[in-house]
Structures are given as structure tokens and as C-alpha cells.
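The numbers here are math on the coordinates, done by the rules we state, and not lab data. Please read these numbers as outputs of a predicted model, since none were measured by experiment. Cβ atoms are built from the backbone, for glycine too; each structure is taken alone.
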Structure 1
Amino acid sequence: MKKLYRFELKKIFHNNTFLFTILTLVIVVFGILWINFSNSQMASGVGISTRNSIQYNQKVAKQFEGKLDDSKIKDILANYLEFYKEKVGNSNKISNKPMDVFSYYIADNLLDTQNNLASLVAKDPNVTIDEVDIKPLSSLNINDSIKNLKITSYFSWSDLFKAITAIFIPMIVAIIVINSRIFSDEKSQKMDHILLTTKYGRNKLTVEKIKAGFTSSIFIFFMTMLMILAEYTYFYGFSGWDGSIQANFYLKTFSFPVTMNNLQVLLVLLFIQFLNIILITSITMLISSLMNSSYTTMLVTLGVIALPKGLDKVLMSGSFFSKVQQYMPINNFTLDNILKHMGFAENFFFNNFWINLGVVCALALIGSMLSIFAVYTYQKNYYIS
């Protein structure tokens, strides 16, 4: 059966649709990387390369890496206060420095707007950190069960999370376009009349087609993610991987109820997206087996996948059906859903992150198995008029 499998793979990979789709996806990936990495707030220095600006921010974060407590916050803001003091009378020199994103968002969350450091220094250039009214960490509503938080370079990981979630929609569109042809193309060309009368046409050929479809989707997923991770590593490195997600002052994920670091959040994001890819591939192949045109397959599949997002605007938040559609692939991959809603029962069924994640996994796997079983059964019993 290896020959059948290789034959089906060649039909996918050597097709112009596949090549054009992959080329388009690569261009989109580089566009998203340019927006999220090259135009990151960490890369805001004037006359400084993107990578050097980012590395400057990484050094600032590294300087204060460690246990997050009120004393640490005071040290960070004291250093940030000195930045504004230096700015008085040295505006040209300071303006060439990249934006200190690490300190900026900490100040943004723990200082009142009317008492920000810039305005305080403008009023009194000799102001000290002891004169600054800093809110305690307890004001951020960090979950009481989370202990020993570690702060690291949180903004760099925020850039990575945003890039990974931004690429999901273009990636699933590419997967739908490529897999929509698997069965429907042969129907449109009337080739199914011949193939389904052969020895392996109704069973083993169907299995190899399914395997080839999953292979193409998995290839696209890993190709895309490796591109993002390679670019991220070049600009940012992997510094700060062990920082607590609750210590992310940009994403404001203070209330996330599970002890988890940046690397673990990354793995959860990738795991959810991988499951979604498997489910969407299965649904695409099912619809392809039912349709006589790859174009119709593509449109119907996009409609089926996007439907829960449309219902999200219609259904009352917190209602039964509203909670159901939050588990669907078009909704469950977003940063807000994973880091701000999945651990609570307001938008999901359970007040437990791991149980809600388990439901996402179960629905994806059950949906995939049912779709593939339906494809196999339909192809096996398909009547040729």
C-alpha cells in the first residue's frame, strides 16, 4: 500500500494548487512576522537595528528577572524613574534608545494615569521612588492559589503568542484549499467511476487518500510553526521561557488559575492548534467526499468552520449554546479564550482549565474519528449511477 500512499501524496504535492497555496501561505507568514517581530514595540529604537533594539529590551528584563513581589516592582520602577530623570535636558540622547517595554507595562498597570513617572518628573525632576504611589501586586487580582511567581521577559513571549494565533486562520484556509480536492476532484472528472470499481478503490485507496490528506496538513502545520519559531529565536532567543504567565503585564493574564510558565503556555497553544488542524482536515475530507467540486467543498467547509464565530455575535454570552461554540476550532485557539476564559465557567462549561481543555481535546478527537469513519463508509458504499 506504500505505492498507493506515495501516489496520493504526489497528487497533492505536485499539484499547482498546492504550490500556489504554500507560496501564498509563506508570504502571509512573513507578513505576520514582520508585523509582530520587526514592528514590535521592543524594536522601537531610532537608528538601531530591530534585533539590537529587541536585545536591549531583553537585557533590561534579564536585569530584573526573578521572584515577583512588591519589592521587585519597586526596583523596576526605580530604574524606570531614572530613565525619565535622564531625559530632562538630554532628550536627543534618550530618544535614540529603544522603548523600555518591560518597565512601561509594569508602570501602566501599577501606577495611576495622573501619577505616571513622566508627569511626576515633569513636576519635580528630583522626585524619588519613595514618593511614587505604587499599587500593590494584590490589586491585580492574581489567583491566591498561585505562589512564587517569576517575572522574566514577558513581552517577547507575548509577541510569539500573538504571531502563532494570528497565523492560525491563514493556515486553516490553506489546509482547506489543499484538502478540498482529495475526493471531489475525481468526482468532477468522473474518475470515481473507474477508481471505485478497482480492487482497492472502495477501501485501501480511501485509507491512503485519508493518510495523504493528514500528511499534507501536518506538513503545513509544522512548516509554519518552524518558520515562526526560527524567526523568533533569531530576534529574541528563548530567554524568559520559565517566567510565570501571571506575570505578563502586557497580556494582563493575572487571574489565570493554573501555575504555568511561558514555555508551557506555548506548548498548550500548539497542542490546541494541532488538534484543530486534525479536526478541520477530517471535516474537509468528509465534505470533499460528498461534493462534486473542490470549489464547492472549499466554500462549504469554510462556512461550516466559520459558523460558530458568526453565532458568537448572536447568542447571549454565557448561555448553553454560547458555551458550546467556545469549544469549536474557530474560537478555542484565541489568546483571550485560552488565558482569560478557559479556566472559568462564565464562557465555558467548567470552572477548571484542565477539564475545559480536556473537552476541547475530546471534541476534536471524536469529531475527527466520526468524520473519517463517515468518509470511509460513504466511499465504501457509494453507488455509481
Structure 2
Amino acid sequence: MGDGVSGQETFTPSAVSENKYSVELGFILDICLHPDVPRPLPEKIDWNRVRVLLGNHAVKPLFAHNILAGAVVLPDPISDELKTALRESTIQHLYQSAQLMSLYKYMAENGIPAFPTKGPLWSYLFYPVPATRTYSDLDFIIPLNKITDAVASVAANGYEIEPYRNYLIEKGNLLDTLIAEDTQLMFCGRDARRKLPPVEIHWRVIYQRFGDFFLWEELMQNAGTYQINQLQVKAPRPEYQLLLLVIHHGLIEQWSKIKFVVDLVFFLRKEGATLDWDFIRAKASEKAILKIVTDSLELARRFDPSVVPPKALSNPAYSPKRDVLQPEPVWEKGRKEVSTQSLRILLFNIRHRDTFVAKISILARHVRFLSRIKLHLYKLLFSKQNSA
């Protein structure tokens, strides 16, 4: 995208009149979340910064689709670039979906229960155009007792465990420790020429040190059936999908990308009116995440007040602090660099989990995790070998 005037003035998105953003961020939010609202192209907009923000927040295909389908008149070079980005994203999505379904069918045929999760599933569940939702990994959740079988199935489809975890397993004999403490095994294509998308096999939805969360057996109670391409897929009911969204995008990623809020708003537009909110509140309270669930709903309501029904927030035992989540500065400027993402996640959980007991339990679990000397020794050895 060509050079433009630096966006120092503020632009008020028509959808969120109470908030002020830079011209570029406000325009992106409006195009992604409210493409049907008529708007002119801002007079002063830095298209280079638009490009950076679209990349940082992984919403370029969605932005491209919505703005090209609307009435905004774009300069020809920008229009051409967005058309190319949308075409490339569509091709990539078709390839990823084909590989996803191939793995899903292979595991099903070999007796391994699994369901796709995160981007590979959510792009079909609540995006009007699935190819506009980007993702890099093919994520599956499996039962804890099927890890070995799942590894064999993924390997039979041209994959191998990525170098870091493979080192811990092969050199450190730490598979049991990883199963106890980690959430997933990550795989990369064995033959780089095939350019297979990475695969992640999950048996938990968040690290064990942050609490006992939903495992396969609970998630699949009263499961729903969803369509991905021409295949019927069984996956958790919508209430669990919301909780999975909040756990990943909130507790782990702290709503650090526009893409995450778009996921939540799109999900609520489709499912919010029919969700069992009593069930959601009960499960959220059980896992000490009612605060982050409620605050996440408040965040979604800032960007589309219509998506959160009043009954979703009608909880007499909990009165949320309005706008306690403020990811917008991170959206504008990016995150500060930290030595480890785990510390960022820990601090966020300590601040946002419901109860003092839950917070003490998290700290105790981290002490136990730090006491696994062999694991940390081999992590350090791997780091040293690969930094030379």
C-alpha cells in the first residue's frame, strides 16, 4: 500500500461512538465488524500503517472482503493489493481445510476421537465467509488416553513432532511430564517440499498450572454437529464454544488482537440469543472464570451493543467493573516484549480469576511446575544448542 499521511487525528468508528482510535485502527474495526454501515473513506489515512495493523491483527482477508464488497472507493493500487490478499487467503484456506478434513477422517477411521478447534472450526461456525478467518495451525482436541494413538495417526500423514518437544521426549524421556504439564504436541511436515500446515494435538484447553479445566469427556457432553465443507463434524455445543473462546482469547491471549474480538462478536451474533446462559455461568463459576467471561462480554458489547442479551449479564452474585478489559492500547502500539509468555499469562490470571482460592491454587501449581528440575534442565539444554 502506498504512502499516506500519518494518522495522528482521531477517527470515531460509527459502531463505537464512545471510543476514540487512530484513523487507521478505527477504520479497520468498522470495516471488519460493521461493513454494512455506510461510511466515506477517511480523508487522511496512512495506508502503510493500515497494512501493518492488518498484519499484526491477522484480519487482512476479512478487511479485504468487506471493503471490496462495499461502496468505499479505494485507490487502484490498494484495491489490487487487497484483491490479491483475498485470493491468496482463499486458496490457503481451501488447502488447510482439505488437510484438516483428511486428518479428521483418518483419525476417525482409526478409532481416535477428535474434533477440530479454534480457527479451523470457528471459521466455519460463525464467519459468513470462512476463508476470511485466518489461522496457521490445524488444531484438534483429543481424549487424554489417546495421545499415543493420535501421534501415530498424525505421523502416518507425513508429520513429525516439532524439534523442541521431540528433543524433550527423545533426549529427556519427558513424555509423561509433558502430558502432565503441557496442553499439546505440535507437529510439522516431515517433507518441507509438501508445505503441510502445522498441526497441534491438544488434550487440555490451557496449561494444567492454571487449573483443572474441561477435558474431552466433559466438552463432548451433548455435543453439536457442524458442517465443514461437505463433512459433518461432532464438536462441543455452543455454550462450550463460548467458554473455549474466552479461555484462549482472554485468559491466554488477553484479547491482544482484533481477530479475537471479531471471533467473539461474530459468535454472539449467531448464537447469543439462544445460548443457555445459566449453564455458562455455572460452568464459568466452577472454573473460577466468571469474571473474565463477563468482562469479555462487556468488551464485545463495546463493539456491538446488540450482541449480548441482558440475561447474559444478569448475575446478582457478580457486578463487573465496567471496561476492566482495555486491549485497545495494545492494538495500537503492540505488546511490550517479555522474556516469557508464561509470566504474562500468569499475571493476567492472577488479576482476573474469580476467587482468592483459585489464585492461590494457580501459584501453588506454578511452584510444582518449577520443581520439575529435569524438564527445565532439558529446556535449557535445547535452548543453548539452538542458540549457538
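Once FRET efficiency 1/(1 + (r/R0)^6) of positions 158 and 374 (r between Cβ atoms, R0 = 30 Å, to 0.05) is calculated for every structure in 1, 2, which label goes with the largest value? Write out the running numbers ahead of the final one.
Working: 1: 0.15; 2: 0.45.
Structure 2 comes out on top.
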Using relative contact order in percent (Cα under 8 Å, 6 or more apart), single out the structure from 1, 2 with the greatest value. 1
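When helix-only ellipticity at 222 nm (-39500 (n - 2.57) for each DSSP H run of 4 or more, over all residues; to 500) is calculated, the result is -20000; to which of the structures 1, 2 does this value belong?
Structure 1 accounts for this read-out.
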Which of the displayed structures (1, 2) returns the greatest value of distance in nm of label points 7 Å out along Cα→Cβ at positions 134 and 302 on calculation? 1
Candidates 1, 2; distance in nm of label points 7 Å out along Cα→Cβ at positions 110 and 350 computed = 3.5; producing structure is 1
When you work out distance in nm of label points 7 Å out along Cα→Cβ at positions 70 and 150 for each of the structures 1, 2, which one comes out largest? 2
One of 1, 2 was used to compute P(r) over Cα pairs in 10 Å bins from 0, in percent, and the result was 5, 20, 25, 21, 15, 9, 4, 2, 0. Which label is that? 1
Value 1.00, calculated as FRET efficiency 1/(1 + (r/R0)^6) of positions 142 and 222 (r between Cβ atoms, R0 = 41 Å, to 0.05), assigned to which of 1, 2: 2
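The value 39, 26, 20 for Cα extents along the principal axes in Å, for residues 246-341 alone was derived from one model only; which of 1, 2 is it?
Comparing all candidates, it corresponds to 2.
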